[in-house]
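Next up: the structures, one after another.
Laboratory data are not the source of any read-out in this text; all were calculated from the coordinates shown. In this text, all values refer to a predicted model and were calculated from it rather than measured experimentally. Cβ atoms are built from the backbone, for glycine too; each structure is taken alone.
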Structure P
């Protein structure tokens, strides 16, 4: 049956000349759109599951598409649009009616009256319709059902000129439903990609927070080591060596500064741990999972700098823009509305040809058999409303054309912005790597000078703070570069769920 055909094939078979399938988008883009739309749909409510012990990025996306509550709204809308197209694309309509009466006149005998009729109609995209009606006529004897004027009528009608009836034509009904389905497919793809981008961002934020926890942990360990060393030098505890007596050369203020640095490092570690837990909760909630768990995130984001051809990327983005696709579909509707509004002034002309068979018996001795045919003409009178409908449709079409121009500019600017952001991020990463190397060297030098008594502890504290800040800045830039590449792929219309690190 047609309902079991793939939807893309169904659209092509049902409406080959409608043009709603492309909407100006590249075939590769439509393949991505419909690949996302054909994923299994489960709209039954489910309890929020517990997070697994380990999560990589691909698994996080798969689970989010299964359990995210908001995403089910997009799934339901897509299913409704598919069913709406299936209903609009129906060509065969049939009905069966029956009636039974039992009545009695005064002083008369009870009488039973039976009536049954079956009607079937098949429509073509060009407006032609074949109609068959089989009726029993009104019967009074149940045991001899076909004894009183049964009828069989077969007819074919074909519009010759479509005027006011264009809006109700089969082709227009299928075109409108196909356009609505294509628009909903694009909206679903956007929702699919928005959720993927949000989960990727949450995962990146969680990795960033975990990295900052590691940096803070190392800073705490170093601060404690510095404090222990200063305290030992100040008190002389634990610094005795054979045949040597250590005399403290450390002022008490250096011990206090070392202790203060240690305490601040512990505060920063606590804040980093809290940020990490919050980031994990956001990730789990977007996935549709119970918050509070601490799964191990196993995906690492490699730094892989790339060079981009901005001009080629802009052309790709324009060919794949779902916003432009939806506007083009809206333009098709607006053009159809204008075409229909203008057709209101034209007459409806339809030709009909058929045969009717009336007989006393089912097989055969007919009382009347005849052909019939004719042409029906419906001529509309002039109305001011029709002229205004056409003018309104023309204005809507002009506005959509202008919105398409503006959206093309926005798509171009969006790609350019992400390309610049990627280039800037790469430059900052290069500087950040150099900064970490210099900060490590500076901290080692400051510590050596302090150990030799050539500098106070303030220089050590400053160099430590600079190293921690350089490590955090580099980590943030590396994560930001990865997210920039994701945003750029999103602007290009690519499926951001593909090609991710494991």
Structure Q
């Protein structure tokens, strides 16, 4: 029996109005892969930040290698051999890979960094753990899977023997997931312990040795995977119901094209980021866009919204060209938007729920009446969104930062759909949210489709794309390289096209 390298007992952490951890217990065996699952807001991230030293617990005990420890900072945790790779990478895009890896722990003298020593050490780590990445490459030029490997190299370079991964497969294609899991197994075989948070239960079951389920701030189950456990059982433990699936009724409602793009190209800093992109979104149709991050999906979204301009081609909304319209004109004409990063682009985290409801719609009723903000009507509208879209909050006076990720996302979707858009661009609508919130988001999108809205769905979740879309387009290096029937494609086939391997 492998000994426990990490033992957390009775961990409690409270924030104003919120109990994040309410006596959580966690025991992790050395040299294993240990998964932590639970709904958004269940306390998983807080628990891991406590283990990593980024957050101080109110009470409870942490043991590392059998000895009680108190981490005052992340540096304390790193010095003990605990590293963390966050879901949103913390890399300098203009640095080379090796520079990012050694940053803060540079080899050499005080006046001169030894590049040769750094390259030698990083090369040895890459070979030992199967982490394929070019140490001399510019980090910003790398794909998301490679950048994740850089983050793992960073913690290994600092001597980590326990690695915490937060949603490590959220933006990876199947082939990259397989490569990551192979690397994790290599780490474990060398005695490294891996702890990871994930919402993808099938992946958890395929790679983890042990699973801790957290619900409402408490640990409710410890499960050994080799003793038999299903994703349905995990879902019931997490949310008290069956695992939802993203299933829509296929087929568009009309042959009417609500959004049309024809031979669109766009140049940024002298580089073509979009090349001859053409697509149609019909009334009551979901058009899915698949692609590894960085292949033009963001630029396509920005172009439709008016945040960048096309150099060639035409765009039409309901048959009317809108390429020279402002962002405001496009929004007023019925283009709704659910951004990929709800915290950065979708919400003002320090503002209340009712104030966030007005964002992007502040010139229109009920937010505005003859140019004046109508707070009473806006608050009433916020209450309606909270109720209709099941935004779980004590009050509409609660600031957005205090909501879980899933409730933040439901707030953004509710705000956009209640504005009655003609077209909704939904970028990664279920990224980083739990299975319960996923189900609510899918239902909102299903109802929008049934109401005749056109949906442009961009997602890294290939099962989501396949099950929700009426037609699938694949983007690679700024081009649409394939148009696929979702009923005939698999995630593996889709992943091949996404990485440039399709015929």
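Given 16.8 as the derived value for mean count of other Cβ atoms within 10 Å over residues 67-74, which of the supplied structures P, Q does it correspond to? Before the final figure, lay out each step's value.
Values: P: 16.8; Q: 12.6.
Of the options listed, only P reproduces it.
For distance in nm of label points 7 Å out along Cα→Cβ at positions 323 and 467, which structure out of P, Q has the highest calculated value?
Largest calculated value belongs to P.
For relative contact order in percent (Cα under 8 Å, 6 or more apart), which structure out of P, Q has the highest calculated value?
P
Compare Rg/Rh (Cα atoms, Kirkwood Rh) across structures P, Q and report the one with the greatest value.
Once Rg/Rh (Cα atoms, Kirkwood Rh) is tallied for P, Q, the winner is P.
Tell me which of P, Q gives 0.00 when you compute FRET efficiency 1/(1 + (r/R0)^6) of positions 387 and 475 (r between Cβ atoms, R0 = 30 Å, to 0.05).
P
When helix-only ellipticity at 222 nm (-39500 (n - 2.57) for each DSSP H run of 4 or more, over all residues; to 500) is computed for each of P, Q, which one produces -20500?
P
Given a value of 1.00 for FRET efficiency 1/(1 + (r/R0)^6) of positions 267 and 299 (r between Cβ atoms, R0 = 30 Å, to 0.05), calculated from one of P, Q, which structure does it belong to?
It must be structure Q, since only it matches.
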